[in-house]
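Bear in mind that the values in this text are calculations on the coordinates, not laboratory data. Treat the numbers as computed from the prediction; the structure is a model and nothing was measured. Cβ atoms are built from the backbone, for glycine too; each structure is taken alone.
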Structure P
Amino acid sequence: MLLYEFFKNGRVKRYCFPISILIFLILEGLLIFAKISPYENKISSLIGIWEGFAEINPYLVDPGFVVFRSGGYDGQFFYFLAKSMFTDTNWDLILDSYFFRLHRIGMSFFLGILSHLFGFVNYPFIAILTLTFLFLFSVWALYRLLPEDKKILSLFYLFSPFTMNSNLLLVADGLFTSFLVIGIYFHFRKKPSYLISAFFLLLAVFTRELGAIALISLAAYHITNKNYRLSLYFLFPLAAFLCFLAWTRTISPNHLGTNPLGFTDMVDLPLFGFVKSFYDEGVFHLSGKEAVKLILFLQFFAVSLYCTHLTYKKVRNSSSLVSLIKDQEWILILPILASLGVILFAEQGYWRSFDNLSRMFTMILPLFLLLHSLKQNLFSRFFLGSGILLFLFLILRITWITSGKEYYLSP
């Protein structure tokens, strides 16, 4: 009854949005406390620094930061890159894969500027506050983009298990998604601000290369509508990113990485990674914790069918290629299809980890909500409904399932 009053006919009461934000902030705070409490309540534990990388980059780890003896995570690489850029003129950091990390420099650069101003000892505070602020800004942007009778859908994004998990890991997927949604908002709001849109999409593509798909889509949209000047707004960030990629290949770091991965090391045949993730030394296994992987697979399947059906209808009903490209919905569909492609060809290491796999859905959800607000079916409803289950699983995983790891504080 309470929810019905808040969201009568899908329309959100004016007081509901701030109440929802407050609930989100309380929940995020509780989950942060649950994650850091086994480690003397040190918020630096969110970074996930492994002692192996701490030992080979000793000058980069701030005193008193939590260092795990095993089981670090990707948040450490964004931290190392940020601190190296602003404090280490020799650029002699050692990561697991130098070029792979470097071309996703957006988050490290953005947080590095703030940490340089306020001190890198405050990096984890700065990171979680910045990620949360920009995420809430993107939630507001999505809320504004949704039709009046579909505003309730913004809650699915506000309580996204994918963004919540990404932000609590201090990795870039949530930030990339926030930049992307904000960029799309400034492009499609009633009074468009194309330069601001291009700026946020510039930040997005430097944070994660999938932003290039949105830039190409927007540039093609404006070219087919003969708005050539506007197309340049979105071609420039793309050109800047390509130039940056070329530049990174010309510099010679002191160390290419402890495990310099190539493209073929991170991909497999379609869904072979999913199948292989159930086998160890030829023996099939499926534990209770791994069952969540099946939900994520079904979500992948549902979104794939939804987008395939939508694409087929658009192609069939289009009179020409130009009219097809003019359809604004491609700006939402193509980035989703690109993310689905990443999941489709992901090697088994991604499928074995909830953290790795769930991050791949981070960008899909808000764009999918905009499509769902226009055209919904059984597949779209399943994707959103199962997302609620995943959010509950994430809470249980953080508060109950995941146990503490052995650690020490950096001297």
Structure Q
Amino acid sequence: MAPTEETPEAVAWLEQLEGYIERHGLCGYDPFDVKAHPLLQAVQPYAPLRKLSSGLLDVFPTLSRRMLRVKPTLNPKAFALVALGRLRRYQCTGEEQHLGRALDSLSWLRENAASGYSGLCWGYPFDVRGKDLHRPAGTPVGVVSATAGEAFSLAWRITGEETHRDAVCAIATFFLEDIHRVDCGGGACCFSYTTVDRWCVHNANLHAVAHLYRASDITGDAAYREAARPALRFTLDAQRRDGAWPYGAWSADEGYERAPLEMVDHHHTGFVLRSLQAIHAIEPTDGVKEAILKGYDFYLKCLFTPEGAPRITTDHTYPINIHACAEGVLCPAMLDDMVDGGLDVAARTLRWTREHMADGRTGLPYYRAYPWFANKLLCTRWGLAWIYYALAEYVYRRG
């Protein structure tokens, strides 16, 4: 694919973000770091107070965190995403500095993996709380571990170093031995979101499946792939007639809140499609291809505005979220070899995001935007790292 006029703009933005990361590192705030604070937990049952607290966090995102003594953290997922971006930059430029920075991030991940588990795994550095849900800080999370696995997999393909292959296998061991496989009936199962719950979430499930397919492809061991097939079947069977996937599968027996599991949102839909694309690239099947094409058609029609802004859910456009903006670049770009005009869709989202969701001078991404207001909190994992990887992947795909 030939470069277009958007490619220099994307490279310039990449270089701005690289400069910031090199000067300041990856320690920063996160949308979820404040939500487990006792004061915010206390107001959750009361809708007016809950909405007021959310509004105050949007208007005073940094001040509120300082007042509540919420400290910036180092997030493993940010390191994995930046490693992926740096590896793509190395593939595009051949500059050793990018490879070196990527390997530094992967070394950090090895040194900061969760302890006490069968394989390599990582979680978030803050508590996550919700209805009938508590994940203490550091609890291994499937999507974090799989994202790290994607980075180690790409590093192995680029360098051939066995340490990266070993990491891919160790992460696969985590999925097979530490994450729950929830029996969903009919021979299907679902990989749980973390080691401490039985939450059936489609993007998390497919993150695990895609990692096991990568491990099988790298090692030649078909056992990884066979172990993943029942979970792949679960998510393929859950696709709606219109092509959409809900966030997850709700069960009265588990006691989790129903509404979040039934929503259809932008970035998790993109996660599902990209995971299926990774699986299909390793083992092409008509069923997976059909699911991707049907799902992508829904994604384009229902989760973008005509201007190219990524809608937060099928029911609401606002607040527009920087994570969805990154996915609006990543997903179409990575599916370009399967769909018509994927890179053009990615370019449109990139232009809209740069204009509306980033500081005009520094290029630093905002957290989220309303029609009348933007929360400009710099979220290291949620915004900076995701946008950095999305831009790097876009430039790589443009060639």
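Here distance in nm of label points 7 Å out along Cα→Cβ at positions 70 and 246 has been calculated and equals 4.6, so which of P, Q was it run on?
Matching structure: P.
Ranked by distance in nm of label points 7 Å out along Cα→Cβ at positions 206 and 294, which of P, Q sits at the highest value?
With respect to distance in nm of label points 7 Å out along Cα→Cβ at positions 206 and 294, the highest-scoring structure among P, Q is P.
19.5 is what came out when mean count of other Cβ atoms within 10 Å over residues 30-37 was calculated for one structure; which of P, Q is it?
Matching structure: Q.
Taking mean count of other Cβ atoms within 10 Å over residues 278-285 for each of P, Q, which is largest?
Comparing P, Q, the top value of mean count of other Cβ atoms within 10 Å over residues 278-285 belongs to Q.
Cα extents along the principal axes in Å, for residues 166-349 alone was computed and gave 58, 50, 30; which structure, P, Q, did it come from?
P
Looking at relative contact order in percent (Cα under 8 Å, 6 or more apart), point out which structure of P, Q has the largest value.
Once relative contact order in percent (Cα under 8 Å, 6 or more apart) is worked out for each structure, P has the highest.
Which structure, out of P, Q, was percent of Cα pairs over 29 Å apart calculated from, if the result is 46?
Value 46 for percent of Cα pairs over 29 Å apart corresponds to P out of P, Q.
Looking at structures P, Q, which one was FRET efficiency 1/(1 + (r/R0)^6) of positions 182 and 374 (r between Cβ atoms, R0 = 35 Å, to 0.05) calculated from, given that it came out as 0.35?
Comparing all candidates, it corresponds to Q.
Say we calculate distance in nm of label points 7 Å out along Cα→Cβ at positions 54 and 302 for every structure; which of P, Q gives the highest result?
Answer by largest value of distance in nm of label points 7 Å out along Cα→Cβ at positions 54 and 302: P.
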